[in-house]
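In structure tokens below, several structures.
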Structure I
Amino acid sequence: MNKTVSIVIPSLNSRELLKDNLPVLIRNTKKLAPQVEIIVVDDGSTDGTSDFLRSAFSEAKVITLEKNMGFAFACNAGVKESKGELVYLLNSDIKVSENFLEPLVEHFQDPGCFAVSSVESEGQSGISLAKFKMGIFWYWYEDIENPDREAMEVFCVSGGHSLYDKKKFLELRGFDTLFSPIYAEDGDICWRAWKTGWKSLIEPRSVVAHECQATLKKLYSPKEILNIHWKNRLLMTWKNISPKWMIAKACLLAVPGALGSILIGKSEFAVGFLRAVSKLPELMTSRKRDFIRTPKFSDYELFRRFSHPPKFKPYKILYLHETAEISGAENSLLNLVKNLNKDLFKPVFVLPGHGALSEELRKLGIEVLFMDFPRVRCLRGVSKAIGMLKKIIKEKNASLIHSNSIRTHIYGAIAAKKSRVPCVWHQRNLITSELIDPDMEISFLADKIICNSQAIARRFQDKSGNLPEKVAVVYNGVDLSRFNPCLSAKTLRQEFNISDSDIVIGIASRFGKDKGHEVFLRAARLLGNYKFLIVGDAVFKQDKWREAHLRKMAQYLGMSDKIIFSGPRKDMPEVYAAMDIFVLASEAEPCGRVLIEAMSCAKPVVATNSGGTPEIVQDGKSGILFKPKDARSLANAIEKLAANESLRRQMGEQGRKIAEENFSIALNVLKIEEIYKCLIR
């Protein structure tokens, strides 16, 4: 261990318990000496505890209080006398296990760690959860699956078996004696620690056995224990809540709650309420002294965070998309989920129906669910869709929503907010300045907005031209091992009867009206005796007419013998290998994945000087940029490259280098995984 530890045991008439449990503690910490000291604070015992310990256990330092001062006072006294950098507070009715201490100490490498608790093998099991309801702080324990035995952040740790940073503990003035004799002092200090910005955790690798209330049952009746419990729960609530609405709720509901408890025969709450009221002067002094004036977390944020169990690896990511067909955006999405770290993340898709995308996902072994994403104008349909998404989030225990299209952004964000999970929007579309940008108008709903180019990110700039912190630019990535310069062009050239001496200029995209096929054909007419390869087809219904239109246009231009329509291809690396020059003629492409694929195959590119393309293509170095919709400009750029083999080779090599540095799928996935981790934490 790289930290010194003091183990402080508050004791009240627990001689017999210490007789059983202290030898086990000494045995299990002996190998850590001299880094560990043991201190027992005798809190006014009448059973001869102090004398017994001094005679039987020389390994323990004994502090004797003349009279019973309560649990909080005894713990504070031990902490002040301790020499360790860390302090483990241990109840006398707890038996530690071998190696219980080392896993706890590891967490204090993090300067933000305040306390770490052991877990109980016997006694209270599960993780503690907390919420503010009906004007009161509520907590309960919930059993959860934690297959990897990860440490978990919790609202508070048990004061009976937890390791604290001594400096931070004393900075918060230790346990508050307002809560004498027992209960709530541990919750109070952890609440204050969270507001200060320090976290508390439980560590499943550190195990103890707890004989619950072994001492308390000798001192108090079950009814009196409940009276004390309710008194201190109310005091802790009144002391720490800050928002005016929480304070008002606590005040307005306390009296009716006390009266109601009497009517139903549960007078413990009423007794606790009256005792808490009698402590109001002391409470106000304590509240003023310990009030955190600039909290890192609000009470609302803390209760929201700790009212439900934590998520565990692999974290389920729910992907929403409004089409089941495959085009450029869908290929980028497939690249992402294929390469995610499956030990950390498990993708689940929600699509509107069956199609090529759902089939590809099922081949990858990825679960696909189906539901409609109706138009937002249909309010009844919207409400139903959001309700269905909430149900899916709960049933699948999703840790995060990743929405990939405009319509699903709305549904995903609202369902995520209602389900208290983070929501990521992936923006892949350019919106022109002439149109109202719906995503911009409702961008406050998203926790993070991933844009695949700076051109898209500019949609979210404020009036000063600054980007909000929630906006991140992550470029599309490709598999550089699949798309590489070493592939053979022979097979595909033979398939289409293209000779080795022919120069091939290619374009690859769906047959959308914004993809610039007409410009490509008009430029082809202006050029010499080259071959022009058009790869792709009509993916969406509205584009089904375009293939026939483009074939007729090629015939009309007298280019039928030079134009090759290959249809959609699954062997795209070999297709690029068969090309000498790749063209992207889209009016404005957000982040042309096909550009990156061609560059990865060391092909020079000619592309429109618009959208996100200038962020990918370095004009004059890895390719040539031309004016959108300008066939003459495109033809001139192609002619320049076609006439100079050395320039083609030079630009292709530079393009491959740029792709390796900036556009690998590994880099794309790494950046998105980091976003997931930050939001899930």
Structure II
Amino acid sequence: MKKLRYFLYIALTLPGLLLDFTVSKAQVLLQAPTELKAEGVAYNRVNLSWKDNSGDQESGFEIYRDPGLGTNFTLLATVDRNVTSYEDRSVSPLSTYNYRVRAISRGQQSRYSNDASASTPEAPPQSPGDLIARVNGLNVNLTWNGNNGGGTRFILERANMTEGTAFRQIAVVEYSRSLAYEDRSLSPATTYCYRVMAVNNSGTSGYSNTACADIASLVPTAPARLNAVAVSESSIELTWADISDNETGFELQRSADGSAFSKLTDIGSGKSSYQDNGLAKRTRYWYRIRAFNANGSSGFSNVAEATTLDVPPAKPADLTATTISSNQINLQWKDQSDNETGFELERSGNGSDFQKIADLNENATTFENRDLQPATKYWYRVRSRNNSGISGFSNVASATTPDVVPVTPGRLNATAVSYQQIDLTWEDLSGNEKGFQLEWSDNGTSFTKLADLGENVKNYQHKGLKSETRYYYRIRAVNAVGASGYSNVAEAVTGKAPIPDKPENLTAVPLDFDLVQLRWSPLSANATEVIIERSQKPGSEFRQIGRQAASNIQFADREILDVKDYYYRIKAINAAGSSGYSNVAKIFASSIITAVEPSSEELIYVFEKTLFVSSAKSAHAMVTIYDLQGKSRARFLAASNSRTDLSGFSTGVYILVVELNEKKTVRQKIVMH
């Protein structure tokens, strides 16, 4: 290929100045493609080819197409360098297209090639549709939808399905708006199937749907699906499908052994059922049927058979129910019939609402009813049955299962909920217990009964326990028959008890010369005991003078020996320890001395070891002086108005008893200074 090169010469002249110049490298111009050819090879494809004249200089080719007269070219496609062909698949059938090509490279384009044109042929036809075959005597009328325009022909094919022959062409039909064909002089009792395809200059379509037609036989078609059903002990109902449309009637035949048939009756055309009456009960019969017309009879249908029904059986009698165990009752009855096919056994839990529990075979006269509940009464009745119906019920028989010992309770669990309470729960696995026996132990070996509980009880609270103590439990269910086994042993440990609250509102009241009464508010619920202390000093040297149950909220101090001030305090205790002390209650010495005031009628007192006695109603008085240990130190008779010297007594506290008369005695505490 010849390459053209062009050079650019530039000269620049200035007065007195000579300039150098350079010549740029020659630029190669792209050569236009030539020999462009276009060929319509299919209704949807045009093939293009051309000659590449630009060597390796182009980067690709641009292909232009004009769908008209060659005056409106538009870019169709761009292909790579050195490609010299292209398939245009965007064309339509029966159309003419013009093409041109040019080379391109980095912004340059060659001149266009020559123009080439091509025309596409007609498209192949579409498949016909909606083919319908209608029988008209021994002819078949065919119609279909062409789905194509003029210039299309249709090839019609037929197959003999009765003889099993393949499809073959029977006609060529030219296009028209109403496409139809009549296939004449066909054979009777034969099935024909048809199909059609379209043809034009571009080829053939696919086949249409297949349509079939049955040419009627001259003799009727045999009836089908003969069925026989016994409707009573003397009647059988027969039904069949009338397949023919040209019979004049049907011939029904019957057999007593399934092989030797004889005509039973003729039945009119169009019928499809018949009832055979007057038959023997419990007897088997066979039947067949055929259609007939003036041309002859069809073949026979299938053979159908049925057995006439029996009469309902007699009801069973003398039903008895016998208890065998806590979960089984045996039943027995008398079979009164010889034609039953089985028995239906029913049971009730209340004597009125019965439900079927078993279907039994013919001739059965016994039944073992198992898996029953203990201590439960059941009622039974039975009846027989066959294909003709069911008998009445027998007499009702009843029996009661004995009770059994209850099932052992399960999953006994013990949970300490406080320092003095354990909660117990268990599963009641029995439905017949009358109660539960709960036992406990403090060593896990020797158990004693803790409580008798009612039926269905599932929990118990064991209260009043010791703190930080392990307890063991077991339980069993009981009823009138006996006791179940013991459950698992459950154990729990009570927690540590909290110490009691500090006592409050302690008071001390002198009631007599040798009696001081202490009282306080009720203690906290977790206290078990209270300790009483006394001192002759307000803040020290207290010693215990009493200990008693926490429920007792008073204490009598009868150990006052000296005339001094006394101080009291108390504290509550339990297994966890002791509370803080209460407030301190005080008794003054003067309160002790004047614990018993002198009578308004008698003046008896001691002053500076002198006893003064003055009584308005008594002439004399018997005086006894005791020490605090209860020992008599002096006894004398004093005048009603007298003074007695007691200087012989040492300093201390004494008890003075003055008997004024048989009805009045004065007792009081005195102090000798």
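Numbers below:
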item: Highest-scoring label, criterion being Cα Rg over 2.2 N^0.38 Å, among I, II; result: II
item: Entry that produces 0 once helix-only ellipticity at 222 nm (-39500 (n - 2.57) for each DSSP H run of 4 or more, over all residues; to 500) is calculated, selected from I, II; result: II
item: Which entry (I, II) yields the derived value 21.2 for mean count of other Cβ atoms within 10 Å over residues 345-352; result: I
item: Structure (I, II) behind the derived value 80, 25, 19 of Cα extents along the principal axes in Å, for residues 49-152 alone; result: II
item: Test item: FRET efficiency 1/(1 + (r/R0)^6) of positions 201 and 481 (r between Cβ atoms, R0 = 41 Å, to 0.05) calculated as 0.55, pick one of I, II; result: I
item: Comparison of I, II - label where relative contact order in percent (Cα under 8 Å, 6 or more apart) is highest; result: I
item: Structure responsible for 4.3, with distance in nm of label points 7 Å out along Cα→Cβ at positions 305 and 625 calculated and labels I, II on offer; result: I
item: Origin of the value 50, 14, 12, where semi-axes √(5λ) of the Cα gyration tensor in Å, for residues 169-288 alone was derived from one of I, II; result: II
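Here, each number is a calculation from the coordinates, and none is a lab measurement. Note that the coordinates shown come from a computational prediction; the quantities given were computed from them, not determined experimentally. Cβ atoms are built from the backbone, for glycine too; each structure is taken alone.
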